[in-house]
Structure 1
Amino acid sequence: MIYVVVGAGPAGVVAAEQLRKLDPLANIMIIGSEPEPPYSRMAIPYYLTEKIDESGTYLRKADQHYSLRDITIIQQRVTKIDTAMNTVITESGEKYRYDKLLLATGASPSVPPVPGIDLPGVHNCWTLEDAREIVRLARPGASVLLMGAGFIGCIILESLVLRDVKLTVVEMENRMVPRMMNEVSGNMIKRWCEQKGVDVHTSTRADSIESAGGGKLKVNLNGGQSVEADLVITATGVKSNMQFAIDSGLHSDQGILVNSFLQTSNEDVYAAGDVCQGKDFSTGEYTVQAIQPTAVEHAKVAAGNMVRGHRSEHIGNVNMNVLDTLGLVSASFGLWMGAEGGDSSELVNEDAYRYLNLQFKDDVLVGASSLGLTQHVGVLRGLIQSETPLGVWKDRLMKDPMRIMEAYLACSQAQVATA
């Protein structure tokens, strides 16, 4: 069997390793578009703060990791799939035949439609190449404007603060991390950042960017204010890398569409990770979950289904995010925004930066979000994923959500007793 994996991120690497375990004699190759060995984008912030060098971002540190497993790494960009001939074609014209193909091409930054966004000194923070430029420009004391305060933006934010720059953050929504925190908790994160010296503007967008001379940029905001910067970083969302798959005739929506086996509209082609529109555990709907735990789980399931005799369905992933913003840890799980017809319980301590929000459907916890309460992270995810009936504990948690650990222990013991 010949397995080709397109994409050298976590999903691609885990899938190739799983394929080797399940099919020891197969021919396996990973085709990635970047010149570096497979690396983790989530490690780039540590590179920015000089906690690691470039090699520290590599997904597998051993020099011979791939060759010892007889996994071939090819550094070219795929531009087309010929599904009739079971062949992938790269931009250099090279053709690689496959019996089974996995698309793990990830996502790319969305570029906001702002005049001047292509000026020198404006960068994404997505690749190692981007990171090298940020290291060069984000010197101590430099003025930096960060567009976007979502999950990725807040990870970059912490790295910039540690580089001792003068940082301004601009976010279009009315709070920080709007896709994992509600208005109360999102604005608690904003106040936390402001206390750490970050200038945060929510409900604000950049209207244009222009050269201010001397290598500086001027960012004009929608409220009439202008901010000068030595560096502008955009972190305004991502989009799935699926254009060549669409051009090749595979069905797509927000990502490449798959069935419960992570199989695309072509029986020999599978998808995983940020490019895959897979099943959401909480809703049963098919969506793109651009988070690394989902990418890794997709990779394992898809790889298993690519190998004969290892068929298994993907039950869906709990949408989860855990974020450390300058020492304040926030987390969200499942239907953190609530379920239709459900109940919710909330604890707020703004002075201590403590927040907990529980979302119920009947007597089952279906979603949660927290701030400054790291000890509950595993319990929240476990209760949601197990769909454990809470019984009388639902009413107790409605009165005091901080009893979540007690509820978890009591309900887990009850399930064991009745098993």
Structure 2
Amino acid sequence: MALPVFAGDLLSELLNVILRASNLYDRTSNAIQVEGGFVKVFGHEIRRFYVVAIGKGSISMAKAIEDKAGDYIIDGIAVVPKGVRGGLRVIKVIESTHPLPTESSVEAGLAIMDLLSRVRPGDYVLFLISGGGSALVEVPVGDVAIEDIAEVNRLLLRSGATIHEVNVVRKHLSRVKGGRLALEVVRRGGKVISLIASDVPGDDPSIVASGPTVPDPSTYGDAIQVLRNRGIWDKVPVRVREVLEKGLKGLLDETPKELSNTWNYVIATNMDVLIEVSRYVASRGMDALILTSRMEGEAREVGRYLASIALEARFRGVPIRRGVILSGGEPTVTVIGNGRGGRTTELCTGFALSVRGVDGVSMLSIATDGIDGNMDAAGCVADGSTISNAVKLGIDPIAELRNNNTAVIFERLGALIRTGWTGSNLNIVTAIIVAP
């Protein structure tokens, strides 16, 4: 990986700090204590419990629970992306697909529902929830097929829909999302505790993995409106429209708006990572500024906006004269081409175009789960020489951006960051380094 000369060592250090700060094993382990024959979780004292882990952080979170309280686990399931390995002893690992659901997702969902069918009055179920769970676990409503849901997801992602909009639709096509898994437990007299690693701006637990244990304020009408607003209502499968219209007429149960005996705790967020990175930067004697953990919008335009901040810092000393400017969140990519890349590479391309020819500023952008978009990389680095160097290699950055093929720019420059699956998912972290 080629790094800007003036900031190479610092960028490498920041990458390591980001990955360490995103570690979900430690954050999960710290959320529980074992004392006097009980497992204590945020004031709850539990003797025996089931475990259901859903999302890209499943292995890390489930292993933390096993290592600390394995003797108290009755049974458990952890659903992970295909290819993820983990040495779990008590909890069964099921591989599924991401970013689009398949029959593997349905098999995982049915396995979880079968596990929950064994819950008896007074039993606890500990849910470990992280981003990516929406695709990994699914059981469609009514006559809707998994292929229908996958097509809706494709259309929503390509339309540039926000994660909030995507999840409003997902919840109303599913028997496991929008609080419905928790409902399966409380109907049987059980109790639900969820430890949640947030990958969404604002850290609303009802959005993470489509909120399988959280009451859902949205409605069938809201789902229809999202599809209409994004211009894809007439493009989604007929069975999807039929289900949503039945729900709108009250012919199908709504997602639960309240849930008894259910407690949800967010234990890890993007802001947690930004704070830890900022402390590291300060320990190096440099200024650190956190802009936001709610970064949203079209990735390439977000990159241009961050470039404007970097340029003000470089030439005016505002908002900082020297140091690191941090931000995080979930920008989106409206896909109109057929190339390879992700949010980080489009963001870095927008940044690079705006700082072309300027020395003293560089950017690192990484998806904390280790895989961004449809490429085999977590992110990339960019600076004022990125565009010129790409052009020297015969690459037209603007044409590649237009074709959503930005991975090629950073791959050819040796500026992609490859980590593999990290066992975490706390969204994107971006660091801008400003030299004096």
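From which structure (1, 2) was helix-only ellipticity at 222 nm (-39500 (n - 2.57) for each DSSP H run of 4 or more, over all residues; to 500) calculated, if the value obtained is -7500?
Numbers: 1: -7500; 2: -11000.
This value belongs to structure 1.
For FRET efficiency 1/(1 + (r/R0)^6) of positions 76 and 292 (r between Cβ atoms, R0 = 30 Å, to 0.05), which structure out of 1, 2 has the highest calculated value? Please list the in-between numbers first.
Numbers: 1: 0.80; 2: 0.25.
That would be structure 1.
Which structure, out of 1, 2, was P(r) over Cα pairs in 20 Å bins from 0, in percent calculated from, if the result is 27, 53, 20, 0? Value 27, 53, 20, 0 for P(r) over Cα pairs in 20 Å bins from 0, in percent corresponds to 2 out of 1, 2. When FRET efficiency 1/(1 + (r/R0)^6) of positions 140 and 308 (r between Cβ atoms, R0 = 41 Å, to 0.05) is calculated for each of structures 1, 2, structure 2 comes out greatest. In this comparison of 1, 2, the computed figure 13.1 for mean count of other Cβ atoms within 10 Å over residues 36-43 is attributed to 2.
Using the calculated result -0.38, -0.45 for log10 I(q)/I(0) by the Debye sum over Cα atoms at q = 0.09, 0.10 Å⁻¹, for residues 148-267 alone, pick out the matching structure from 1, 2.
Of the structures listed, the value fits 1.
Read the figures in this text as sums done on the coordinates, not as results from a lab. Everything numeric here is computed off the predicted structure, so don't read it as measured data. Cβ atoms are built from the backbone, for glycine too; each structure is taken alone.
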